[in-house]
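Derivation of every value follows stated rules applied to the coordinates shown; laboratory data play no part. Model, not experiment: these values are computed from the prediction. Cβ atoms are built from the backbone, for glycine too; each structure is taken alone.
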Structure I
Amino acid sequence: MKNRNQLNSAFNLRTLVAAAVPSYVFPALMSFSSGFLLHKNELMQASYTTIGLSSLLSTVLSFMLLWQLESRQILVQQKLIRSILIILFMMSLGGCFSSIFNLQSERFNITFSAFLGAAILTIRYQFKKYEDARN
C-alpha cells in the first residue's frame, strides 16, 4: 500500500534549486546586458538586486505554495485558477514590499519580476492527483 508521502512528486528540493537558479540568473543577465548596451548604470545595478532577487523570491515562494497545494490536493484540476491566484498574490507581495521599504522607483521592476517568476513556475509544473488506495 502506497502512502501519499511515498509517491514521487514534482516538488522536492532538487526541483526547487533547478527552478530557483534560472529564475535569478536569466532575469539578472537579461537586464544587465540591456543596461550595458544602453549605458544605463542604474539598470545594471538593479539587475542583480531588485530584478533578480524579486524573481528569485517569487519563484521560491510560488514553489512552496504549489508544493503545499499539491500535498493537500487543493486546486488539483484547476491549473488556470491556481496560476492566476498565485501570480496575483506574488505581484501584490512585490507591490507591498516596494511600498513598505519605500522603493517607489523600483516598483515596476519588482512587480514585473515577481510576475515573471510566478508565471513561469506555475505554468510549468504539473500536479499529481493522489488516489487513496485502500486494500
Structure II
Amino acid sequence: MILIDSSVLLELYLDNERAGEARDILDRPEPKVASWLVMVEVPIVLRRVFDGPDDGAVLAACLDRFDRDIDDIALVDAWTDIGLRVRSDLRFARCHSLDAIHACTALLLREWTGRPVRLATFDRRLEELGQELYLS
C-alpha cells in the first residue's frame, strides 16, 4: 500500500522536475491511500499558483486531473486518532504540522491493517521521518 503525500500530486500537476516519477507512483498496481488532507492542500496550492487572469483554463484542467486521480486513491479520515498520536509521539515534531498528519496516517494504517505502508513524498523532512518510522 502506498500513502500519497500532496507533494507527489502537486509535482505532477505543476509539471515540475519529478513529474514523471510522480506519474509512475500513481500508475503502480498497488492500493493507494492518502490523508483526507490532500482534498484541501492540493486545490489551495493550485489556486495560489494559477491565480492570474489568464490561468483559469490551466487551473480547471489541473483540478479536473486531480479529481480523476483522487478517484483511485482511498482517503483516510481519522483526525482524532491522528491528533492523539501526533501529540504523544515526539518524532512528528521533525516536520511541518500538515506533513506530520500524512506520516501519522501512514503509520496508523500500517498498525490497523498489519500491511506494509510506503510513504510516497517529495518533501525531504517528511521522507526522513518516513524512513525513521519504517514507511519506505
Structure with the greatest value (metric mean count of other Cβ atoms within 10 Å over residues 27-34, set I, II)
I
Highest-scoring label, criterion being percent of Cα pairs over 24 Å apart, among I, II:
I
Calculated from one of I, II, distance in nm of label points 7 Å out along Cα→Cβ at positions 35 and 91 reads 2.4, and the structure in question is I
Given -18000 for helix-only ellipticity at 222 nm (-39500 (n - 2.57) for each DSSP H run of 4 or more, over all residues; to 500), calculated: source structure among I, II
II
